[in-house]
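Following are the structures in question.
Taken together, the values in this text are just the output of simple stated rules run on the coordinates, not laboratory data. Keep in mind that this is a model prediction, so the values were computed, not measured. Cβ atoms are built from the backbone, for glycine too; each structure is taken alone.
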Structure P
Amino acid sequence: MGQPGQRSDREIGAMSELPEKLESLLATMQSITDQNERVQMLLDFADRFREVPGRVAERPFPEQNRVAFCESEAYVWAEEQPGGTAKFHFAVENPSGVSAKALAYILDRTLSGAPFEQVMRVSPDIVSTIFRQNISMGKGMGLMAMVRTVQQLASQIMRRKG
């Protein structure tokens, strides 16, 4: 077992199978030891969040795209792209959903354009790597459900393509 806050050898090995952009972001997040710096980075990510474009979805958003257990009323869409990838789009209806907006930004920036096989390998546990102890259990469940929803959408596209 490693030191608290450090990844085990198994986790590091699994990380190498992740999309490169996500792997890089997780390494950056792990290197930040100053709590205020980490919070500021997450707030910056939330500020950069851009809602799903109207050409993909408009309000009222379909329930089928709603993330289960998410207190921030998050929604996810996958727009199929050439080469076996997708562009992921998000909406966060709760104006106070800063964590959901930050994660949506991260997932879009790191998983959009990644091969579906890599998207499927992403563990919902990345939420604890990204947010550490800064979220409640309920919020953590909703954020992990966002990751699972992205994976489900990727899986649906993979199955359709056969």
Structure Q
Amino acid sequence: MEITRLGPEDWERFREVRLEALAESPEAFGSRHADWVEAPAERWRSRLTRVPLTLVAQEGSEVLGVVSGNPTGEDWVELISMWVAPQARGLGVARQLIDAVVDWAAEQGRSTYLMVRSDNVRARRTYERAGFVDTGVPEGLAPGESPENRMERPTR
């Protein structure tokens, strides 16, 4: 398996995998397939410019997964847009993508956090095995107000 970093010039490749992810696992994302399927090239390029780290895992020409990392403030990188193709789940692809984002954050002296749906048990277990700790609902919200919990992994 190879993990490759994408830039704005790779927008068509990103478009393909992102649309597949949004169609296959719509409940896992804040974005909807319908909002992106007709998006012009510039919107895809802009996403890859605004979010400085986007990685694709693949075996040959088969895309196995994708993840992004986005700095938030001075101390944190948010792990976002994580998706692993159904045929690659349980094979360690998620862990390698997660570790790549965490390592990238650590190189900048930052810790990593993510938001995950409370009912996404498989994803929560994956993140826990990768060293993330559930810190609960975001500040200012009461339990039940947010369908997502924050999970954090401090810099090693």
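Rank structures P, Q by distance in nm of label points 7 Å out along Cα→Cβ at positions 63 and 111 and report only the one at the top, that is, the highest.
Numbers: P: 2.3; Q: 3.3.
For this comparison of distance in nm of label points 7 Å out along Cα→Cβ at positions 63 and 111, the top structure is Q.
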Quiz item: Out of P, Q, which one gives -10000 for helix-only ellipticity at 222 nm (-39500 (n - 2.57) for each DSSP H run of 4 or more, over all residues; to 500) as computed from the coordinates?
Solution: Q
Practice problem: Can you spot which of P, Q the value 27 was calculated from, given it is relative contact order in percent (Cα under 8 Å, 6 or more apart)? | Solution: P
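For which of P, Q does distance in nm of label points 7 Å out along Cα→Cβ at positions 31 and 95, calculated from the coordinates, equal 3.7?
Numbers: P: 3.7; Q: 2.8.
Considering all the candidates, the number was obtained from P.
Given a computed value of 11.9 for mean count of other Cβ atoms within 10 Å over residues 55-62, which structure among P, Q does it belong to? All intermediate terms of the calculation are to be shown ahead of the outcome.
On the way: P: 11.9; Q: 14.9.
Derived from the structure labelled P.
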